[in-house]
Structure I
């Protein structure tokens, strides 16, 4: 019998659904670009993985399984399936497929960033504030594991925050399907970069475990207003 579903479970399930929807979006983009080969490649990439979540609820999906067990496995399955999709198309179409994935990931992140602006009624926010909002959207491993490998942040000023961690919570799932981890890292960071656009925050990856560095480090930097509006960030500026 499943454990009682709590807000923390719904919070994590929503983040899993975002990755699931991104995988669907990339599959659609590949289908549009490579109509003759896409269906077969998508079928191969998804073989052995659960079907997309779609409109199912966590309550429906955990009728016969403990919710904690389901969520932990779902993180593995969802991230691995997405990595498998990219691997199959990049193996077949190379740089062209990589460019499509990066572009679609950025746009997908941007859409969720726009949603976050509406949800939190913020455009002009501090880097740390945007980072804290991002954590409600970005799937980043199984929470109990995060307690073992904590994330560290430093806000050097009101304009910049640095985040670093010594373990990548996704890389094992990428490796499990023999996906190109450097490209998957680029792909994930493009999503984060897109998410930050509407908040008028620049995101930049500095170092990456996937690229052979000892730790991952990234910066969130507030764009400086040079419009002469006295420091007020406008909707138009936030779209740039």
Structure II
């Protein structure tokens, strides 16, 4: 299996080919003080802050100081990684933007970085969605729609804070019609057991795991806020790790 197959389709991260568009997105991030996560290549440092300034002709790209920022620990992490580059995920209202760029230093207002050479975006609809790599297996369990007494277990294809999709064989697709309610849906996300209710929204034939399968897309209809936040954090962290390997 190739690395591309393990990680998922590269189309999940769309490189922005037009430098004008990339410049516009970074300006938008600074204007909105967009939330940003910054991490070093060895992931020894993960910083949460916001984009504060963007001026290619002057300061470059700047962020505020993260809470409890330790510049010495940050510099040491960069030295250990052997490169001066940092990885970014920036949350805009309609997309997540990912890029890597060298750390320049600090000034009185925060951290300074060079303008990135290349920017990637992930369309996120309402919520960022993460496709589970084929080298991993995330399972969902729910009551059989035909016989509520038995439990079924299916492989999750992708997941977000608002819903998920799972894989079935083509001969099962008539069972999962749009509008079907799934009861006692159980997932385990980063060691946390999550119980929800969901509704089927669509079905789509895809090629996955080396064969033809049906992807069943579902929206959560009942989920605790804490569980939704846990899934959102999981999706964000896994997307960040994916980007680190992809670029």
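Derivation of every value follows stated rules applied to the coordinates shown; laboratory data play no part. Because the structure is predicted, anything quoted here is derived from the model rather than measured. Cβ atoms are built from the backbone, for glycine too; each structure is taken alone.
Out of I, II, which structure matches 0.94 when Rg/Rh (Cα atoms, Kirkwood Rh), for residues 151-190 alone is calculated? This value belongs to structure II. Source structure of the calculated read-out (mean count of other Cβ atoms within 10 Å over residues 31-38, 17.0) within I, II: II. Could you tell me which structure in I, II was used to calculate relative contact order in percent (Cα under 8 Å, 6 or more apart) as 22? Here the read-out was taken from I.
Work out which structure the value 29, 22, 18 belongs to, where semi-axes √(5λ) of the Cα gyration tensor in Å was derived from one of I, II.
I
In this comparison of I, II, the computed figure 2.7 for distance in nm of label points 7 Å out along Cα→Cβ at positions 183 and 207 is attributed to I. Taking 19.1 as the value of mean count of other Cβ atoms within 10 Å over residues 71-78 derived from one of the structures shown (I, II), identify that structure. It must be structure I, since only it matches.
Between structures I, II, the calculation of distance in nm of label points 7 Å out along Cα→Cβ at positions 47 and 159 yields its largest number for I. If helix-only ellipticity at 222 nm (-39500 (n - 2.57) for each DSSP H run of 4 or more, over all residues; to 500) is computed to be -18000, which of I, II is the source? Here the read-out was taken from I.
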